[in-house]
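Okay, got some structures for you below.
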Structure P
Amino acid sequence: MELGSAAPLPEGKITEVKGRHVREGKPATVHLTDGEVREALAEPVRAIIQAVRTALEQIPPELSADVCDRGIVLSGGGALLQRLDERLRRETGLPVQVAEDPLSAVVLGAGKMLSDFALLRKISGE
């Protein structure tokens with residue numbers, strides 16, 4: 001959590017990680033950099049960016065103007081990845097912000113949907 005990021009951090013970080021050496025089976029300590037963690041996260045971050053691009057390509061034209069004006073709001077646990085908002089902003093050219101409480105935003109939004117049956121029917125296509 002401390003080292004993970006979707007784009008380079010302003011100041012590099014290093015942390016000490018303790019665990020069991022896989023081959024030797026004995027306790028070991030290694031120093032891990034934010035760059036190494038970013039490299040390990042590169043593929044999932046690319047997948048997120050591609051999913052956002054695909055979603056943007058599929059939204060109806062009447063919603064495109066709203067997305068251009070209001071941008072994207074990140075929610076859920078992935079929104080906590082450092083600099084994901086900046087990376088998406090750079091990749092999409094759209095405004096991107098992180099929800100005030102990204103972990104609760106998904107549940108609260110789902111709760112609002114369930115309490116508005118007309119909107120739920122409209123979205124589900126019934």
Structure Q
Amino acid sequence: MMDINELSNKIIGAAIEVHKTLGPGLLESTYEKCLSYELVLRKFTIEQQKVVPVKYKGIELDCGYRLDIIVENQIILELKACDQIEPIHEAQLLTYLKLTGLKIGLLLNFNVPMMKEGIVRIVNKL
């Protein structure tokens with residue numbers, strides 16, 4: 001299994017490639033499909049729009065939470081195409097990390113001039 005930091009860097013490289021090719025200004029769903037395709041081309045195992053249930057009093061409830069992309073069952077990708085990353089976006093990703101028990105998430109905002117300006121790495125300190 002690949003080191004999580006190396007995996008994170010490779011995912012960022014794929015996001016940069018998608019941004020370089022498409023540029024800003026498209027719909028979030030377009031970036032999700034293109035990044036998913038890029039990750040598959042790079043031989044990563046991914047899941048798109050994975051349902052994340054909420055555990056409440058011993059049962060699992062589908063409350064409508066869906067992960068944009070999960071890579072190698074290790075890193076959650078939350079994609080955005082907005083003016084700027086807001087604290088609510090970071091809170092959303094942290095909630096997904098807590099619900100899944102995963103440690104690392106990447107918030108990727110494609111609506112920026114340079115992709116590196118749109119990347120936030122969130123760590124769940126389990």
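Just so you know, all these numbers are worked out from the coordinates, no wet-lab data involved. All of these numbers come straight from a predicted model, not from anything done at the bench. Cβ atoms are built from the backbone, for glycine too; each structure is taken alone.
Determine which structure produced the value 19.9, 60 for Rg and Dmax of the Cα atoms in Å, for residues 20-67 alone, calculated from the coordinates; the candidates are P, Q.
Label of the source structure: P.
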Identify the structure, out of P, Q, from whose coordinates helix-only ellipticity at 222 nm (-39500 (n - 2.57) for each DSSP H run of 4 or more, over all residues; to 500) was calculated to give -12500.
Q
For 1.00 (FRET efficiency 1/(1 + (r/R0)^6) of positions 28 and 76 (r between Cβ atoms, R0 = 30 Å, to 0.05), calculated) the corresponding structure among P, Q
Q
Here distance in nm of label points 7 Å out along Cα→Cβ at positions 12 and 44 was calculated and came to 2.4; which of the structures P, Q was it taken from?
P
Here Rg and Dmax of the Cα atoms in Å was calculated and came to 14.2, 46; which of the structures P, Q was it taken from?
Q
